[in-house]
1. For which of P, Q does distance in nm of label points 7 Å out along Cα→Cβ at positions 47 and 71, calculated from the coordinates, equal 1.6?
2. Can you tell which of P, Q yields 3.3 when distance in nm of label points 7 Å out along Cα→Cβ at positions 127 and 215 is derived from it?
3. When mean count of other Cβ atoms within 10 Å over residues 7-14 is calculated, the result is 16.5; to which of the structures P, Q does this value belong?
4. Among the shown structures P, Q, from which was the value -11500 of helix-only ellipticity at 222 nm (-39500 (n - 2.57) for each DSSP H run of 4 or more, over all residues; to 500) calculated?
5. Out of P, Q, choose the structure whose coordinates give distance in nm of label points 7 Å out along Cα→Cβ at positions 151 and 247 equal to 3.3 when calculated.
6. Have a look at P, Q and say which one yields 30 for percent of Cα pairs over 30 Å apart, for residues 31-198 alone, as calculated.
7. Suppose you compute relative contact order in percent (Cα under 8 Å, 6 or more apart) for every structure in P, Q: which one lands on 23?
Structure P
Amino acid sequence: MLKVGVIGAGVMGEHHIRNYKSMKVDLVGIADPNEDRLNSISSKYDVKGFNDYKELLEEDIDAINIVVPTCFHKDVSLNCIVKGIDLLVEKPISDTVSNAKIMIDAAKENDVRMTIGHIERFNPIVDYIKNIIDKQKIGKVVNIQCTRVGPHNPRIRDVGIITDLGIHDIDLMNYLLNNSPVSVSACAGIVCHPHSDHASIQLRYSNDQSGNIEANWLTPIKIRRITVIGTEGVIFGNCLTKEVEAHFNNSIKKYSDTEEPLKLELEHFIGALKHNREFIITPEQAKSNLLIVEAALKSYKEQREIHVKKDNCSWNGVRRDTRSCHVC
């Protein structure tokens with residue numbers, strides 16, 4: 001049985017812990033510097049707690065989930081990597097592209113496997129939508145629109161809305177279009193957050209394709225929607241309810257699912273390690289997403305379109321098993 005640990009016992013960290021307790025893994029321990037929070041979560045899930053994550057790394061452990069604020073991703077990851085421990089790092093991979101590169105290079109040098117927790121890639125509707133696109137059921141995709149908005153989030157203090165939320169849809173668009181954008185334009189602002197808390201992002205791809213992202217922490221209700229517009233049809237997806245409605249060939253196809261994306265993500269992580277399979281999400285893809293985030297932040301600050309240097313990242317590769325997702 002694989003021996004795992006979780007560094008970070010905040011809200012998202014607890015979700016990782018909760019799912020691991022329901023899986024066939026040995027959850028060796030969790031770590032968090034907040035003693036009250038650590039005691040509460042370790043007691044709730046009957047797992048050993050460590051105030052100092054470096055003490056957790058001294059245990060007999062195969063894999064670690066890093067669920068700490070983005071600004072700590074690099075340092076915590078490097079301490080795990082030198083111990084030879086395989087990693088799942090919550091998105092974004094790091095706070096800067098240069099730090100992401102340091103992490104990736106270190107993992108390669110130490111023969112450590114690393115993947116990044118872009119959770120929406122494991123949303124059951126995403127590969128259903130991908131199948132429709134790849135089979136050209138809606139013709140050529142010309143535009144993807146994503147709305148990711150909700151109430152003020154006081155937990156996220158180290159990064160703004162583009163880095164924390166916008167990156168979800170940057171990843172989805174790159175994956176669905178099997179490409180990276182050639183330029184980025186962004187408009188953003190600050191209302192009640194240390195960093196930007198609302199943003200509109202436009203991505204321009206080759207082949208006359210585009211993407212539009214609306215993200216904020218100001219809308220009183222949580223909305224997670226994706227619309228894919230093709231020359232011969234359209235797809236409407238709701239990432240919260242995990243429902244899809246696709247219009248093509250003078251018909252409407254509907255799909256829904258109830259599986260929890262995080263559980264699917266963790267099962268994939270553990271399964272890939274146990275059976276030596278490839279990860280669905282590569283560190284290079286995560287770095288490419290962060291490159292677009294940095295371009296969007298630069299566009300917002302300089303009030304101009306930013307052209308993005310091609311990074312040769314491949315968006316082909318492992319897909320989630322979606323044999324139940326029939327679109328024909």
Structure Q
Amino acid sequence: MCVYKLNPLQDPRWQNLVDRHPHGSVFHTVYWLEALRRTYRYEPVVYTTTPPGKELSNGIVFCHIRSWLSGGRLVSLPFSDHCEPLAGAEEMAELMDWLKASRHRKQWKYIELRPLSPDGAARACNLTKSESFSLQMLDLRPSMDTLFHNFHKSCVQRKIHRAERENLTYEEGRSDALLKKFYDLLLLTRRRHGLPPQPLVWFRTAVACLGGRILIRIASKDGQPVASIVTIQYKDVLVYKYGCSDCRFNKLGGNSLLFWKAIQDAKRNGALKYDLGRSEPDNSGLVSFKENWGAASVPLDYYRVPAQQPFRLNSAWRTRVAKGVFSMMPDALLAATGRLLYRHIG
């Protein structure tokens with residue numbers, strides 16, 4: 001086989017493949033890739049065994065990251081929970097053999113895959129895991145009543161009822177005003193976790209590129225925003241991508257109200273799955289929160305060539321000193337830190 005390279009933002013065959021492929025997700029789309037390119041100057045690229053001029057039958061999409069801090073590399077895909085290679089086992093092996101052989105010549109520090117199928121990449125290409133997470137997925141095919149009945153009674157159902165009793169208001173949209181409310185809550189949340197926030201320009205660009213597929217959801221008490229989530233729908237899958245809150249108001253059930261609204265909207269829009277995103281292996285609280293909604297957990301493993309332990313912001317920086325520094329930073333400085341760091345850690 002021969003291996004060919006294409007620019008997915010310029011070659012319409014790529015989006016066509018993503019639209020018709022059963023494993024094509026929002027993270028494969030040109031909308032997501034364009035947001036990554038505009039914000040972080042990453043170069044998206046697809047490797048395929050399909051020759052030019054033919055209907056695309058397979059491909060693995062990467063972003064070429066150039067960084068003086070973390071090195072040049074191919075990642076599929078940065079800031080994406082998962083990105084299944086759109087290729088069969090034989091094609092996948094051929095593509096990865098070619099990429100591995102090209103790594104030194106291209107001066108890639110490593111090649112990273114984030115497949116959705118457990119161990120699929122390892123079986124096809126004899127790869128070694130670099131990181132392990134879990135992914136929570138909620139089946140939306142049951143009726144609304146059945147879904148609600150399956151929610152944990154005290155951890156979810158009662159909190160939804162509490163939010164209703166508290167008369168929390170709900171807003172959704174893509175306006176600058178809603179984005180500001182979301183980002184103010186994100187600053188609070190990231191400081192609480194001892195981490196800088198993603199840059200504001202990333203969210204503005206994502207809204208511009210994804211358009212009607214992305215939605216900012218806000219819950220407020222007496223005009224005060226208390227919780228927010230960002231969801232994206234593509235095909236029959238709703239993706240929970242970002243969440244933040246003011247912890248002083250957590251007992252009011254703002255997060256639960258937003259998740260319930262998102263599920264109701266997804267059902268009306270024909271979604272069959274609610275992708276609740278990846279969870280860190282040591283974050284049992286987050287896993288429990290998602291499973292309380294009836295979501296099932298599956299392994300989510302990443303692979304690197306060559307195998308190595310990755311630099312991760314939320315592990316390397318979560319020291320007592322770093323958390324103390326970030327917690328005391330004014331908002332402007334905390335946001336500036338995120339703008340400087342994030343393009344190097346994708």
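1. Attributed to the structure labelled Q.
2. Q
3. Only structure Q yields this read-out.
4. Value -11500 for helix-only ellipticity at 222 nm (-39500 (n - 2.57) for each DSSP H run of 4 or more, over all residues; to 500) corresponds to Q out of P, Q.
5. The value was obtained from structure P.
6. P
7. For relative contact order in percent (Cα under 8 Å, 6 or more apart), the value 23 is produced by structure Q.
Quick note: the coordinates plus some simple rules give every number you see, no bench work behind them. What you see is a predicted model, and the numbers here were worked out from it, not measured in a lab. Cβ atoms are built from the backbone, for glycine too; each structure is taken alone.
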